[in-house]
Every structure is written in C-alpha cells, then in structure tokens.
1. So if we calculate mean count of other Cβ atoms within 10 Å over residues 28-35 for every structure here (P, Q), which label has the highest result?
2. Ranked by distance in nm of label points 7 Å out along Cα→Cβ at positions 12 and 68, which of P, Q sits at the highest value?
3. Given a value of 18 for relative contact order in percent (Cα under 8 Å, 6 or more apart), calculated from one of P, Q, which structure does it belong to?
4. Here distance in nm of label points 7 Å out along Cα→Cβ at positions 44 and 76 has been calculated and equals 2.9, so which of P, Q was it run on?
5. For structures P, Q, calculate distance in nm of label points 7 Å out along Cα→Cβ at positions 20 and 132 and state which one comes out highest.
6. Where does the value 19.8, 56 come from, among P, Q, when Rg and Dmax of the Cα atoms in Å is the thing being computed?
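Taken together, the values in this text are just the output of simple stated rules run on the coordinates, not laboratory data. Owing to the predicted nature of the structure, the values given are computational and were not obtained by experimental measurement. Cβ atoms are built from the backbone, for glycine too; each structure is taken alone.
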Structure P
C-alpha cells in the first residue's frame, strides 16, 4: 500500500463556471465574473480564484496559438522506450524548446510528445532531430494533426462521476 495520500480539492458548480468563464477570457475581472455568476461578491470570487490556484486546480497563464505563430501542423509523437532509459530520455527531450508536451505511460515504456511544424516534412525533420541523440528508443510513431476540434485549454471535468 502506498504511503502517498492524494488530496482532491472540492470543486463545486460555481468553481466550474468560474473556470469556464476564465477559459473564455483569462482577463475577465473578478467584478465581471461576480456579475455574470450572480451568486458571489467580487471578494468571494477572488477568494475562490486564490484557493483554486493555491490547490493547483488552475494556473493563470498565456497560451500560444501555434497556428498564428506559423506552425499549423501538430504532431503527436509516440516513443517506445526502454524503461531504464526513460528518465534520461525525458531530461533530453524536455531540454528541447520544440517539444511542447511530454507524458509517460503507466508502465513507463512509452512516451507521448507533442511538437509543431509548418508542414509534414518540417514536422518529421523536427522529430528526427529531437530523437536522434536520445538513447533507449525502440520505435517512433508520428501522427500529424492539422486540426484541433477541442483543446485541453477549453476542458473542465464534469462534476458528475458518470460523465
């Protein structure tokens, strides 16, 4: 049994609506949010925002629109990797500014990366360059994606455990 205890912050429907409003416009003032939600004061909204940030439920940040920056093609890259090489691989991959995202499978034998390019040859070139000096990779699969229909930056989990 693990000695790690996970604390799941309590999020209610007001928190969820607050998060959705900020996802629509991260610069919305607490006064505007209070007026829109019509259930809390400006001070109440500020308190909730502070709590959500303190509990790492949300992070207020700028999100780059890669299409507008000249990189319309996203690549999901899947690397099969020797588990004993995983941490070294992550360290090397994370040091490359062209890698947007890195995650590992539960068994630590596969990494998922995201990179962006201006066309498919450019995307493949980037993947080749970032993986060339990473030890332990046994296979590489690249899935080029030209359209994103729903992004993680616009997702809030349902409060209903059934979905």
Structure Q
C-alpha cells in the first residue's frame, strides 16, 4: 500500500495539495468537521474529525501508520500539524518554535522586518477613544487587519 498522508482541513489550497500528493503516489486522507468538500472528494479517504482533536488524530495516525501530515493556508491548522508531527516524531517543515512564532505572529514579524530595514506598511494602533490628532495622522487608504486573526478574518478596507 502507498504511504499515507493526512491533510488537516479543507481550506484554500488543500485541494491542490491532495491532487499533487496523489500524483506522487501517496494515499491521502483529509480530516475536518465538514461533511464534504472538494478536497475530501478528491482524497482517498476522509474523516469527520475536528482538526483540534489531536489525541484522536494521533491515535488514528499511529493505527494507520500515517507517514506525513500537512495543511493548506491555515495558520490554525498548521499549528496543529506541528503539534501532531511532534507527537508522532514525523518531520515538519518548521520545527523551530521561534521561527514558527515569528512567521505566524504578524506584529512580531513586522518588528523583525523593521529592525532589518525592510519596507513595511504604516501601522496604527487603535483604541476605543481616538483623538482628532490621532485620526488626522492616518493616511488613507488603509487595510484594517487584526494581529490575532488569520484567513482574512476581521479584515476590511477603508
């Protein structure tokens, strides 16, 4: 039987991962709480298990001898991939905790870019009570993006 790859979630990019993995001869399993998705339909097998159920996923991966775990474009699921790979002693593409934190923490990443002289967009820290002086300093157009969300959640344009 082919080596088994578990893909966490059915987010953007997951279908491409499933298709490419199958082209390379892997047996692909997709798991999340969606009943169906294009990625699940393209996979060899799908599970109706939340990606947060790490204990259950770890047990199933051990039973089925899963050899690799990936996710699409979801910081949330990529964090779970890292945890599951660590538990299963599987390789993961970012096993350095500091590098992962920097790559997934927008404000930390921006601080490092600034310290290296890389150009970054202007940032404004907003509070509930903004003065007229603070509002006048904002240069439009602006993108409002919370530092504690992912997948464009809470993002808007002004």
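1. Details: P: 15.0; Q: 19.8.
Ranking P, Q on mean count of other Cβ atoms within 10 Å over residues 28-35, first place is Q.
2. Working: P: 3.6; Q: 2.4.
Going through P, Q one by one, distance in nm of label points 7 Å out along Cα→Cβ at positions 12 and 68 is largest in P.
3. On the way: P: 25; Q: 18.
Computed on structure Q.
4. Numbers: P: 4.1; Q: 2.9.
Answer by label: Q.
5. On the way: P: 4.8; Q: 5.4.
Going through P, Q one by one, distance in nm of label points 7 Å out along Cα→Cβ at positions 20 and 132 peaks for structure Q.
6. Numbers: P: 19.8, 56; Q: 19.6, 67.
Of the options listed, only P reproduces it.
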